[in-house]
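Structures for review follow.
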Structure I
Amino acid sequence: MRNCYLSRNYKGVDGAGNKAKTDIERIMAENGFVNVGFRQTRYTNSVLAFLATLAGVLKAPFSLRKGDRLVLQYPLKKYFTFVCRMAHFRGAKVVVVIHDLGSFRRKKLTVGQEIRRLSHGDYIIAHNESMKRWLIEKGCQVPVGELEIFDYLSETKALPHGIVHKPYEVVYAGALSLRKNTFLYEVGAYVHSFRFNLYGNGFELDKAQGKTRFVYKGFVRSDDLIATAQGDFGLVWDGFSVDACTGDFGEYLKYNNPHKTSLYIRCELPVIIWDQAALAAFVRNNGIGICVASLAELDSVLEGLTSEQYAVMKRNVAVISERLSAGYYIRKALSEVKL
């Protein structure tokens, strides 16, 4: 039996989704997995990107052997079902690593369509226990494991921080537009004892409440951010409200692993996360941050945090950061596949 994967074209790795996928490809290759497609490409031209991925998809069935185990990263757009069927025709089994569910934020599939599509695989690796439970509740009959958190490869190291003094600085990285992250434009009204350092595109400071509580750093590449992030915590929040993560993007936090969580950890920043988020359990269990029901309470929570408590979080984050940099979690999840 061989462990295999199918490489494809990625239009860029600045986006979280492609970064996670290329990291997993690299980890599999370094652990002896065989690429049954063509070499990974990063064409930005849409025609070249389409042709490069299609060529690999068509090559894969001829490269597979009976008894092989093929890892597919989901979604694979229109090719997923075809590749699964061809793999089975060749006598191979398919392990599906979920990156995104089309039936949530983008509503590109109904829940039933998503479950039927995923069921073409023989084993599924979900993001976490919450996503695993959701898949089973929605009728998935395929065995499901869990990743826990996305690994994050980078040669860059976080710079050592000196002694941290209050007031704390909280990093928020990502899309900063009013449409996607309305909460950012309201949270300043609740902040008195700390400030936000914002990294990304699209922040309109003049529309934000409590303008003096924000420092807009602009867009910084993830590798550079690991070495240069200025702050003491990384915030994982999404949606319209300060009081809960709402809307399609916010609700998705109950089931997915936001890649920015892994980025914060690689920056060796303890995490602040919504207490209903799927990753809240990981944050609690590993002692790497704070879980809050509402951002309105964050001011008092940070005020009450002692330097000793913060130091423990920092030590714990350093341990998890080392694991993420070594591909620990995907290697563990793949090692638990029983086919």
Structure II
Amino acid sequence: MPLQAPSFWWQKTGWKALALWPISALYGHIAARRMARKDRYHASVPVICIGNFTLGGAGKTPTALALAKAAIAMGLKPGFLSRGYGGTNKGTLVVDPRLHGADQVGDEPLLLAAQALTVISPRRKDGAKALEAQGVDLIIMDDGFQSAQLHLDLALLVVDSRKGAGNGFVFPAGPLRAPLGPQFSQMHTLLNVGTGDQAMPLVRRASRAGKPVLSATIRPVAVDPRLQARVLAYAGIADPEKFYTSLREIGADIVITRSFGDHQALSNEAIAELLKTAKDSDLQLVTTAKDLVRLHGNALPNAQELMQKSIVLDIEMAFDDPSAPSLLIRQAVDAGRARINRPTNRH
């Protein structure tokens, strides 16, 4: 069962983090060596990677969707590349929401596929080749920054302004996926999401390194009037509290919350409990787009009823500079074309 990140990751260094430091040092060494890999696959089209420094959600998927929207508006044909975390499929696959459920391909790929061609693959090189074969002219990777399998023409790292780098330790002593040094050296641009101040050390470090820093917020869109009532809110995402805060900000009266593990598929017992509690207390069920899409194709007896009775709070990534997504696309396209036209990188 997926678990939430331990609270000590986001607190000042204590004994728990220090006790795990030897394992973190080894993990960080391996992660840093992997990121230093030189034999990366050079795709025949520009590649953008949306990543983050830490484990858990920071807003990568809404950022990827925002960039794809901008690319389409510019006349490009973007394609998403995802690992398909949480799905049972172990090969390279073009996602078709009409045929595939979250149990096969994962929840995030289904959200991405609603906007643009999406391929999942545990080997991102194979996924990139599949997208090339589909005729895309821009690859947008949702995650995969630390995997170091593809040459990246633009690495945009997203950070949650309320959490930053946490206690600054590498997993398992902290939330970092790799030491900050290797991550900063390969990052092109930092995106600071939200209005908190915990990411300021990362912002200052990026500025000192000459890396551009962008700002954005996650905002609700097309708010259903039924959300501004008494609700039972449930979520299986990395940071459910962020979802609950967004609900309160639009006027929802959250009477009951139910939090599950990130990407967790609900059991029939959990589904039945949600339906019964909402009915008994006369509450409107509300969840996230990721949680709702996870019910898509679910064969459990009550899954479709929960899906029909739940309202989604739709969100989008709103850049402080509205032109930022298109500028990022142009930067990636220019860098990609320059790379592709170099004799050593021609296919």
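Computed quantities for the displayed model
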{"item": "Label whose coordinates, when FRET efficiency 1/(1 + (r/R0)^6) of positions 197 and 229 (r between Cβ atoms, R0 = 30 Å, to 0.05) is calculated, return 0.35 (choices I, II)", "result": "II"}
{"item": "Given 16.1 for mean count of other Cβ atoms within 10 Å over residues 253-260, calculated: source structure among I, II", "result": "II"}
{"item": "Structure with the greatest value (metric relative contact order in percent (Cα under 8 Å, 6 or more apart), set I, II)", "result": "II"}
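Bear in mind these aren't lab numbers, they're just calculated from the coordinates by the rules spelled out. On a predicted model such as this, the values are computed, not experimentally measured, just so you know. Cβ atoms are built from the backbone, for glycine too; each structure is taken alone.
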